[in-house]
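S.K.: Each in structure tokens, the structures are laid out below.
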Structure 1
Amino acid sequence: MSLVVVATAHPLPEHRAEAIAAFETAIAGAHGEPGVDLYALHEGPDRLVMIEKYESEAAMSAHGQGPVLAGLLSALQGKLRGTLDVQVLEPHPAGTADKGAL
């Protein structure tokens, strides 16, 4: 079963560009990891939101213990207001197959 992760970061205004660059570096690395179906950054006025999709819990766990995430967390040190809010979600498909789940 696939898993979706929504990770929200609130960058300090003076470090927003650096935080975005850190996420962009992580995205480039994560796109090469096996089992990563989606790893995409979205922006709001005061937040950065990563939407991630993994083909399995094992793939998500491998990413969580790998160098891409470690590098991202290191690069974000001192650049965020608070900690990352990370939510791990299981799909609840509804409606049509192509629009009812990530």
Structure 2
Amino acid sequence: MEKNRLFIIISAAVAILSSFLPWASLNAGAFGSYSWNGLRGDGWFVIIFAVVAIVLACLNDVKSSLPKGFAIGVIVAGALSTIVTLIDVFGVNKYAVDFNGYGV
């Protein structure tokens, strides 16, 4: 498999894995804690875009470099996934509060 295609597949797999991990957590002390993973929100978009990137990377001859159209598709899917993730990260940060270890 061509090196760049392998990098695309690995990075898309990491993006899929990250959707299952906590994106935000709330610590309320005696009331317990709660974590919010990507599957409860926009993480599904990240998964869809990552799957699109994997499919485009696996099409055609995998021993040669990506055709220009597929490469543009992978770039667009990766950019959209990154935009969704950044919007969620900065959206959570505006609610971030810390009161002696308790908060978001």
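S.K.: 1, 2: which one has distance in nm of label points 7 Å out along Cα→Cβ at positions 10 and 82, as calculated, at 1.8?
M.R.: Values: 1: 0.4; 2: 1.8.
Of the structures listed, the value fits 2.
S.K.: If you rank structures 1, 2 by FRET efficiency 1/(1 + (r/R0)^6) of positions 66 and 90 (r between Cβ atoms, R0 = 25 Å, to 0.05), which sits at the top with the largest value?
M.R.: Comparing 1, 2 by FRET efficiency 1/(1 + (r/R0)^6) of positions 66 and 90 (r between Cβ atoms, R0 = 25 Å, to 0.05), the maximum is at 1.
S.K.: One of 1, 2 was used to compute distance in nm of label points 7 Å out along Cα→Cβ at positions 58 and 74, and the answer was 1.4. Which one was it?
M.R.: Value 1.4 for distance in nm of label points 7 Å out along Cα→Cβ at positions 58 and 74 corresponds to 2 out of 1, 2.
S.K.: With percent of Cα pairs over 15 Å apart computed per structure, which member of 1, 2 shows the largest figure?
M.R.: Working: 1: 62; 2: 66.
That would be structure 2.
S.K.: Taking helix-only ellipticity at 222 nm (-39500 (n - 2.57) for each DSSP H run of 4 or more, over all residues; to 500) from the coordinates of each of 1, 2, which one would give -20000? Intermediate values should be presented prior to the final figure.
M.R.: Values: 1: -10000; 2: -20000.
Going label by label, the one that fits is 2.
S.K.: Starting from the value 0.95: which structure in 1, 2 was FRET efficiency 1/(1 + (r/R0)^6) of positions 18 and 34 (r between Cβ atoms, R0 = 30 Å, to 0.05) calculated from? Please list the in-between numbers first.
M.R.: On the way: 1: 0.55; 2: 0.95.
Checking each candidate, the match is 2.
S.K.: A value of 32 was derived for relative contact order in percent (Cα under 8 Å, 6 or more apart); which structure in 1, 2 was it taken from?
M.R.: Values: 1: 43; 2: 32.
Source structure: 2.
Laboratory data are not the source of any read-out in this text; all were calculated from the coordinates shown. Computed from a predicted model, the values in this text were never measured in an experiment. Cβ atoms are built from the backbone, for glycine too; each structure is taken alone.
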